[in-house]
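Below you'll find the structures, each written out as structure tokens.
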Structure 1
Amino acid sequence: MHKKTIPEAGSDFLKLWNEEFNKYPLSERILIERVYASPDLIEEASFALYRGSELAAVLASKKGPEFDERAREACFISLLYVNPEFRGQGLGSRLTELVKEEAKKRNLKYILTGCDYDNLFSGVFTEEARSFFEKQGFFMYEKNYNLLTRTYNPVADERVRICASEAEKEHVSALCGHFHRRWQHELKDVDYGDLVVLEEEGKIIGFARIADSSSKKLPNSMTFHSRHENFGGLGPLGIDPAQQGRGLGKVLVENAVRLLFLRGADAVLVDWTDKTEFYRKCGFEEIADEFSVLVFSKSL
């Protein structure tokens, strides 16, 4: 077999992937933003394998970013795909061992399936993949869900509106300091027009990122944007910890969804959450996707 870069294999991969996993469609734009342009890609463990002119497998691995103290100790298998014609030959196992070797060289402490910064997937979504990784020594870490709504509450709350300036975006960034470092990363390149704020007495106390196909960069909630003609994404979002417990989260979510529908969305997805009961109360009654995060950490 011979190697090619992932961009060189992109069209072949997308054809195979979208034929097999049409419920989880990927686009060239998503590959460009999440894989080709990623500064965290481990080049030695990110490539495509061909036998002749036929694509056999694609592997994309990443290290955690330096600015996240915990994530920088991790290696992420962002994508491991083997053409069905080449399965059952040990190719996936060999590629997984390669990732383990590269992680060990870099003194990384554990390997996770998906859930990397700017990921394609927040875990694996088939039993076949879960079983495969368990056989490679991985174990279940957590489950998370993508939730979908096709309706919205038309009643507006005047406290919730679109962010109006770069200065307000800076306030949102400061508020993000109460939450995961990933959220600050996800918001840093966002146009302020793709931020929703909740304001009381002249102070921003809540925020939500919204997105559609016109957004400068698609967030994780938009990975499967090609499922719908007019798809909207929600998240990350948060309420100032000092203001939590007042029902403001529901106010923020419902009004952010309303604003997305007013922008033309016919469905809105919130990604990578385990707060299914909360989002159901906000109208997200459909579980669109379920992901399992598996981890490998012994003897790296």
Structure 2
Amino acid sequence: MANPRIPYRFSNDGPILKPHDQGPIIVHLVVNVENWQFDTAMPRTIITPPHGKETVPDVPNFSWADYGMRAGLPRLIEAITSRGLPASTSINASVLQSYEPAAVAMHEAKWEFIGHGMHQKSIQQAGDEAVVVKQSLDALQALTGRQPQGWLSPGLRESFDTPDVLKACSIDYVFDWVVDDLPNWMQTRHGPLLSMPYNLELNDSIIYAIEKHATGQFLDRTSRTLKLFERESNTHPRVLAIGLHPHLMGVPHRLGEFESMLDLLMQSPQVCFLKPHEIYEWYVKQVPAS
């Protein structure tokens, strides 16, 4: 088997799904809220160091992310909440201490909290995986009053054991396996775990930090994706996940693009906006774990 967790099939050859009551195209807004530690190397950079030699502290690249937490995140929150839209945050648990007002603001906006590790570093670098997952979930539960149902690994990086660890910690769905526009059941040693759609192509980190496209590319991709999904959803529902980061889409020259993306999606009669636990409930009701 090429994929050790999710059996291969054409997407449309899966179970026949009834569209969600609110619409056949389900949009999930995922705001990744991260703590880049000042005393370690930055997980991603916008400016390379002189002579190519990495330095710690890395003030310019730390400031890039820190600006997002100070100025970008409140812009994203306002753009989403002013339109009455639901969203989720995949959040490093240490944000609750380092950026407490940000965590409180998202909780007050009724966003769903998704586990995202303690700090923004891959699970292979974070310490004992089971301990990191448990600590992250416990910290988020202390703020929200409930353990997160979902998990998105920092950088989408996993060990060979990550799905087993997540299932053992009572996680219901994971966003790391971007293999389909619909959910899929995954195999773990502790029972089925739902793979929830996420996106690399509709993700500001890919578009603007890695591929370095000009502003406007995200809106263009969203428009093209919506056009195809409107056609495909006549026979099969679709989940349209959008990955966002405050230091990328919350900057002044891109915020208008983000607002245009939201308005474009809201104008389609086939689109609804849901939180991930609602997508989970919609799918599991029709395709229960076996």
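I have -8000 for helix-only ellipticity at 222 nm (-39500 (n - 2.57) for each DSSP H run of 4 or more, over all residues; to 500), calculated from one of the structures 1, 2. Which structure is it? Mind dumping the intermediate values first?
Numbers: 1: -8000; 2: -10500.
Only structure 1 yields this read-out.
Could you tell me which structure in 1, 2 was used to calculate FRET efficiency 1/(1 + (r/R0)^6) of positions 45 and 189 (r between Cβ atoms, R0 = 41 Å, to 0.05) as 0.95? Please list the in-between numbers first.
Working: 1: 0.95; 2: 0.65.
The read-out was computed on structure 1.
With respect to percent of Cα pairs over 24 Å apart, for residues 61-220 alone, the largest value across structures 1, 2 is given by 1. In terms of distance in nm of label points 7 Å out along Cα→Cβ at positions 181 and 229, the structure with the greatest value among 1, 2 is 1.
Taking distance in nm of label points 7 Å out along Cα→Cβ at positions 93 and 117 as the criterion, the largest value within structures 1, 2 is that of 1.
If we compute FRET efficiency 1/(1 + (r/R0)^6) of positions 125 and 157 (r between Cβ atoms, R0 = 30 Å, to 0.05) for structures 1, 2, which one ends up with the highest value? The partial results should precede the final answer.
Numbers: 1: 0.30; 2: 1.00.
Structure 2 comes out on top.
Computed over structures 1, 2, distance in nm of label points 7 Å out along Cα→Cβ at positions 213 and 245 reaches its largest value in 1.
Once relative contact order in percent (Cα under 8 Å, 6 or more apart) is calculated for all of 1, 2, which comes out largest?
2
If FRET efficiency 1/(1 + (r/R0)^6) of positions 29 and 101 (r between Cβ atoms, R0 = 30 Å, to 0.05) is calculated from each of 1, 2, which structure is the one that comes out at 0.40? Don't jump to the answer; show the numbers that get you there.
On the way: 1: 0.40; 2: 0.90.
Among 1, 2, the structure yielding 0.40 for FRET efficiency 1/(1 + (r/R0)^6) of positions 29 and 101 (r between Cβ atoms, R0 = 30 Å, to 0.05) is 1.
Compute mean count of other Cβ atoms within 10 Å over residues 149-156 for each of 1, 2 and report the one that scores greatest. Mind showing how you got there, number by number?
Details: 1: 14.9; 2: 22.0.
Largest value of mean count of other Cβ atoms within 10 Å over residues 149-156: 2.
Coordinate-derived values only; no laboratory data. Not measured: the values here are computed from a predicted model. Cβ atoms are built from the backbone, for glycine too; each structure is taken alone.
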